[in-house]
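Each reported figure results from applying straightforward, stated rules to the coordinates on display, with no laboratory input. Source: prediction; values computed, not measured. Cβ atoms are built from the backbone, for glycine too; each structure is taken alone.
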Structure 1
Amino acid sequence: MSAVELAHETLRALLDAGIRDYVLSPGSRNTPLSLELAAAERAGVLRLHVRIDERSASFLALGLAKAGGVPAAVVTTSGTAVANLHPAVVEASTSHTPIVVISANRPLGLLGTGANQTIDQVGMFGSATRAAVHLDDQRPGDWAVLLKEAVTELTSASGGAGPVQIDLGFTAPLVPDAPWRLHELADPQHEGNPREQLPELVDVALPPRTVVVVAECGAALAASSIESATAAGFPVHVEASSALGWANEECLRSGAFLLSSALLSRWRPEHLVIVGRPTLGRAIPALATESDIDVTVVHDQGNLADAFQTGHAARLASAVSFTGPVDPEFAAVWRRADLAAATVIDEESARRFDAGAAAHQVADTYPGLLVVASSNPIRDLDTRAARRARRVLLNRGAAGIDGMVSTAIGAALAHQREHNEPVTALLGDLAFLHDSNGLLIAASEPRPDLSIVVINNDGGAIFASLEQGASAYADDFERVFGTPLGVDIAALCAASGTPHVRCRDRESLRAALAGTTRGIRVIEVQVSRDHERERRADFARRVIAAADATHA
């Protein structure tokens, strides 16, 4: 058999599994796949995206899979090209996003011989992949079994959906002697593999003084938990996550602050429900370990053996219904405190134009999809944005800032196939610079209509609010945490031909967001991080004080 035939049969198996998006980084050893993919796209059976940077390519595949709701694949050559995929594979694993890593390789017998570009790459992602298989082009009898194993584990692994690696050992020749096989790929219109079925609906009766927290989880679980909990009258905090897509105005607006306020002592909940996986602060995990509060954790991806150190496993469900007689006085006190705190939040956003105010303004434009980077952007969304339905996409599985430009582009491409809606990404300057290679897109490649809003405060502002931002560490802070780079973002955008506009105040940002987006554009919002720690601490104190004054 040949390398060309192995590439052909691999692609056929993935098309049979319903995978239509393939991101390719050019190389020599993956030549058989590159030619197959190009021919298959001409035949109209798949969508091909080409990127020169493997890390950007992998995050593009991640964004396509997250927003599209179906697996996507990334294809690389051998050697360090494969290692560049590791951050996206980790995020895909922890966020239960099914992507296929197709890594070209040399025959395994060349390992340790000094052969060029040969490393031990089979299974190099460790436990981050649900399966890692190697197919040798000289052993066709193994192909069907190994491909079936990988495709099955992609969506039906016991730990939940996630990435798989298909490593292909190619021997020369790497090109066909004639294009006689390429036209045979046809679209099988397959629906893909069914996911492992969780219990469809779990009924949970809650005691009268219960607070419900809804965080990162699947659509059905988020929608059912928010709807049933708010309908019953329980205080509900929806953390800034994909769950915001099902939030409503009955949800707490200032939950991120209330969970650190005096309400926890004066009107203490007797029960805490955590739906999904909260990631934005320490208050929720800390509350879950309090000995006098019962905790229920509901999740739809994998069984957490010791959910948030409560000593209990999470209850697995794809949807949940919360019922129970709510203590009306308890609920009313939490509601009054929330309204008072929300007033201060809105006043702050109107009074001072800073990173938080910019995040508030971006969220209130209601894009069809909002992609948000980790660090301060997602925290500002959590503390400033009203709880109204909006589709939000994050890389909070591993909470990294890498790959965000490419993730946003992939998400926008997938979203706009089904919806004629604007897509906006909200990034800090370091997240933007970390994946600026994502803007390097050939003119022949598809581009979405995407506005990338970059909150540029020239450095790592989030560290100012953490322990290392204390005055005791001021002498070293700028160099090892703040890391001001002074990059001219306009010039960087010009280098890739990306339209750029700079905003320095509320009015210019509002005007830029109101503009029509054609292709990818960057909206740079320049704000200062001078006295960042003091400003954020003062803001939190005033919000919490307003809440506490309602029940003093």
Structure 2
Amino acid sequence: MPVALGLNFHHDTSAALIVDGQLYAAEEERWSGLKHHRPHGQHKGVLTSPTASLAWCLEAAGIEPDQVDVVWAAGMRPHPVGGQWLATEHEELSALLPDPLGQRLRLMSHHTAHMLSGYLISGLGHAAGLVIDAGGSPLGADFGPGRERITGYDLRPGHIDRVHQTLPGLCAGPTGVERVHHSLGHFYRNMAHRVIPPGDEPEGSMMALAAYGDPARYRKPIGELIHLGDDGTVRITAPYGSVDSRTPLMAGGRAWTQAGVANVSLSERADFAAAVQEAFAAAVVHTARHLRRLTRATDLVFSGGCALNSHLNGTLAQDSGFDGLFIAPAPHDAGTAVGAALYGWHHHLGHDPLPAPADAGWGPVPGTLPLRDVPEGWKSLGELGDRLGPTVAGLLAGGSMVGWVQGPMEFGPRALGHRSILAHPGVADSRDRLNTIKRRAGYRPFAPAVLDTHLGDWFTGDADPFMNRVARIRPEHAADVPAVVHHDGTARVQTVTAGHTGLGGLLEEFRQQTGLPMLLNTSFNLKGTPILRTAAQAAQAAAGLGLDALAVGTTLLVADHGQHAAPARGWAA
């Protein structure tokens, strides 16, 4: 019984286990209740063990630690704590693990772990690989000293060839030689802090706001910050490719700073966001085109935090000359645990890659919902069995908002129909109501989950099962589903097969009742907290958010809105 374990101890702490080809994976935040599993103000150099997620993976698979054959983790070489290195990264990580896992731990490049979290479940043979994030590990800096920023790969079965890399550079500064960070991930976040007020998720909010803006207004000053080389390199004017968002940026006669967000109109911020999105996308496409020339591959695999930019992803293959694009199901840092486990499974133990998944339901089931957990003002309709789908579809058709908790928890930042809030996509008020109860900016869109057999009838362009790219709504249908169509006529589509354990049956029931083969699907969580894990958390959150109904397994609860719902707060782990 071959067993491979992958771990991530850094941002988005997580664990992934492969046993006889079965993948188990979960993020530590779902137990701690802390988004990204990082307490506010915690130093970036502090390493955290995926204690609860690792324990669940082992228990779910029925495995003891001494049965694990190989243990791999993505290295990051964090900043020193208190100004000094206390131990090597390997020593620190090994000490966080129980015996004998610590003794078996090996480290790999952060970017390679990102890459393999996509490639080894893509089903592709020869492909180009692209990883872009804020920063990676010096373990993969084959082209010189420094941490990974942008990395390109030539991927073939059994081979991982690094063929392109952008690293930090050095330049003369006022106090001597200074390091210049050419990080597109840092650039996007840096700019987002200048247009998105504190309290809102910066990158996703800026991407949404960009749809309302005109990039021409700030195209020149923003475009001049990024320099594209003939060899595929990306150079960013200091300090805008780093975490420094306090240094003013002059654009349009205004000094843009993080502290000055509240003094700028929404329309100006939208134009700034549109120019940033355009310049960012152009830089990614520039690098992808270079990889197309280097590798001569016809398919691209994209991963790293920047691969969460669904607007970019919607046209990346077409714009860069590739026939196909595969985006890792969880391209953010938590996905490196999956990539590390897949590396151990395939390259270390010598087994075939896992087949391409249609879902990322790799986590724990929610458990049952005892009567004592039914919120005040709610009532249980009991176990509905086969009647659950038609009943919930009827509630949704009538405009209700339903918490939907079914089967194994999703891995990654998107709710894919296992821990979701669902609503009617044709009711325009659904978007405004959801943005209000989730305390999100009103310009942020919601995504549709669509039966894959009907995708082409409603949208142009490609989509995937992981809600990682936008497609364009066919103009004749835009008015039919206003709650899931963004200002620019796009939607971040999740395709759903009929056999999908979370949504397949419900989508078909809803289609039969309304004629619409899709539902609005958003994550089931409170503002500032992770997607929830258990049935009890779901009941607490449904009441706190003021939803109309909650389905956990085949149990259905409905709310009496004559009662006062509890205020929305974080859920208890």
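Odds and ends about this structure:
- Parent structure of the calculated result 3, 10, 11, 11, 13, 17, 18, 13, 3, 0, given that P(r) over Cα pairs in 5 Å bins from 0, in percent, for residues 306-377 alone is the read-out and 1, 2 the choices: 1
- Parent structure of the calculated result -8000, given that helix-only ellipticity at 222 nm (-39500 (n - 2.57) for each DSSP H run of 4 or more, over all residues; to 500) is the read-out and 1, 2 the choices: 2
- Here the criterion is FRET efficiency 1/(1 + (r/R0)^6) of positions 74 and 354 (r between Cβ atoms, R0 = 41 Å, to 0.05), and among 1, 2 the highest value is seen for 2.
- Here the criterion is FRET efficiency 1/(1 + (r/R0)^6) of positions 34 and 154 (r between Cβ atoms, R0 = 25 Å, to 0.05), and among 1, 2 the highest value is seen for 1.
- In terms of mean count of other Cβ atoms within 10 Å over residues 114-121, the structure with the greatest value among 1, 2 is 2.
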